[in-house]
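Asker: Pasting the structures in now, so scroll down.
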Structure P
């Protein structure tokens, strides 16, 4: 356990100077007071000033510029350019999703294309082994103003609220509208369902089965099929737990266990974590895609899982979602209006 100690003079001075930077008294790229001016203003010794400035340098707020002379606020201080991305699990977890992996790829691309931008990753907030340490690190970073905002993925929301009462811009990814977390940036799942089922109807398919994760598409039902002009068979809507996606390999043969003229002629794979397993089951059964059935599969653009059989892809652009999250955080920091619940549309491959 980490115990709090009484702050030293240098800690207090560093905190005061940091607050002046965060409040805009000293602008990015702007000159800081000299050591002598700080000594006089705060009535402290040169040693205390040196220690405080060393802390600010270590935290990425200031640097010394020999060419210009003196001490300056960095051009891209962390409180304006460093964003936390928080996930409930880490890459070692069976519940780690392809969406999380793709979001991190988009973060890396964004850093490459935007000078000074940085994403700090907090992977495994709810992990039994590492979660407490991650929570403490995140709390320390928030309290020291080293983050511009928090980008939170599902299952982290309540923990973050319990973690800190510091007012820092936040955005919630794929929260449920009933949770009342604002601002949220979410996949438009209704758009995904409607466009997927319409694709089957437009291609002459009449008997559509669906496999999805148990924590998504909880409202999928007869009304969705009626809108698409398709018959509804409740037994053909099946779900699996996020920690056991491989179960879908057993579900698909059960869904297809009908005479040729009665079994599903369309299969909607509504989560990219299920695509590989469902496709393997279709191959093992000897079903011919395009003749015996058509497949529509979810993906996270622009990083679609490679096809091992032909299928129509539809999904959400992770890069667009990340950009909307950054906009929502920046709007909060600038006191601009936010969009409480912003939906990302479902796109087919030719629309990406």
Structure Q
């Protein structure tokens, strides 16, 4: 029993679409779909040996070696898979929907578990998912000075896609998440494709971003659509922005991570923008950060002070320069309350 990539895309549009991915862990890391579970038939070392056998002796010899490696582990693999299946039965996939997924499907069927297999595998599904980037996308870019609360605003807005959330990066020198690696480029693209397929509300709203978010790149066709969108601006006074940023980047991390780790992360981010700050400004900020962290208990006001100084010296001028260079028209600017009302009114006008 198989399901076509087009049929699976309809499942994605409808909601949950779990995938049971039997590729090796290294393949899974290079790129996988949201809601997929890594359940290898061959692990990395085993796949490597099979690949060598394929190059040296051909396909039949490689298949024979694969069976020799995994057949003794069949029951262990199947028991693990059955536990991973709960509570719903997903669709089985490998890279091209070939021998590996067929083997997993057969083993499970012989244990009384019926699960469909994705025809064409991950490769065919990815081709359809990434086609969404080439479709015409209309909507709005959400802009605002650093700390204005754009991510929080997006998360409360129907039709919005949080690109930084998908990238696991906030898109600045301080953007990396503590102990959370970014996804691979392919996985980021897959997540964006899923988000576009599931978007039901209009208009589409995304945060104004540079093409690069940390180490991942917004796909060119989608970025071109973004560049044609008009811009709305979320306003918040500088002191309030500094307090929001202090909470997000200092106080909240201190609830989960050791103080020296948070301090090292912040000092490292400052060092990455040293040249743009200038040596004197960087030295003053570095000293202020160290002084604020030297207290036995966190001093919120001391952290707010250096954060606000960083906004004055670096982030606010950078944003204003970017806004001047951007050709997208600004069609509304206001507080979160005013901007939310504007979006609600716009939705009513376009219904």
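Values quoted throughout were computed directly from the atomic coordinates according to the rules given, and no laboratory measurement underlies them. Because the structure is a prediction, the values reported are computed rather than measured. Cβ atoms are built from the backbone, for glycine too; each structure is taken alone.
Asker: Give the label, chosen from P, Q, of the structure having the highest value of distance in nm of label points 7 Å out along Cα→Cβ at positions 64 and 328.
Answerer: Comparing P, Q by distance in nm of label points 7 Å out along Cα→Cβ at positions 64 and 328, the maximum is at Q.
Asker: Identify the structure, out of P, Q, from whose coordinates volume of the Cα convex hull per residue in Å³, for residues 80-159 alone was calculated to give 83.
Answerer: Details: P: 83; Q: 174.
Only one of P, Q returns 83 for volume of the Cα convex hull per residue in Å³, for residues 80-159 alone, namely P.
Asker: Looking just at relative contact order in percent (Cα under 8 Å, 6 or more apart), which of the labels P, Q belongs to the structure with the highest value?
Answerer: Numbers: P: 14; Q: 17.
Top value of relative contact order in percent (Cα under 8 Å, 6 or more apart), among P, Q, belongs to structure Q.
Asker: For the read-out mean count of other Cβ atoms within 10 Å over residues 48-55, a value of 19.0 was computed from one structure; give its label from P, Q.
Answerer: Working: P: 19.0; Q: 15.1.
So the calculation was done on P.
Asker: With distance in nm of label points 7 Å out along Cα→Cβ at positions 112 and 304 as the yardstick, tell me which of P, Q scores highest.
Answerer: Details: P: 2.1; Q: 6.4.
That would be structure Q.
Asker: With mean count of other Cβ atoms within 10 Å over residues 264-271 as the yardstick, tell me which of P, Q scores highest. Write out the running numbers ahead of the final one.
Answerer: Working: P: 24.5; Q: 16.5.
Between P, Q, the highest calculated value is found for P.
Asker: Of structures P, Q, which gives -16000 when helix-only ellipticity at 222 nm (-39500 (n - 2.57) for each DSSP H run of 4 or more, over all residues; to 500) is computed from the coordinates?
Answerer: On the way: P: -11000; Q: -16000.
Traced to structure Q.
Asker: Turning to a different aspect of this structure: Going by FRET efficiency 1/(1 + (r/R0)^6) of positions 120 and 176 (r between Cβ atoms, R0 = 35 Å, to 0.05), which of structures P, Q comes out largest?
Answerer: Values: P: 0.85; Q: 0.50.
Structure P comes out on top.
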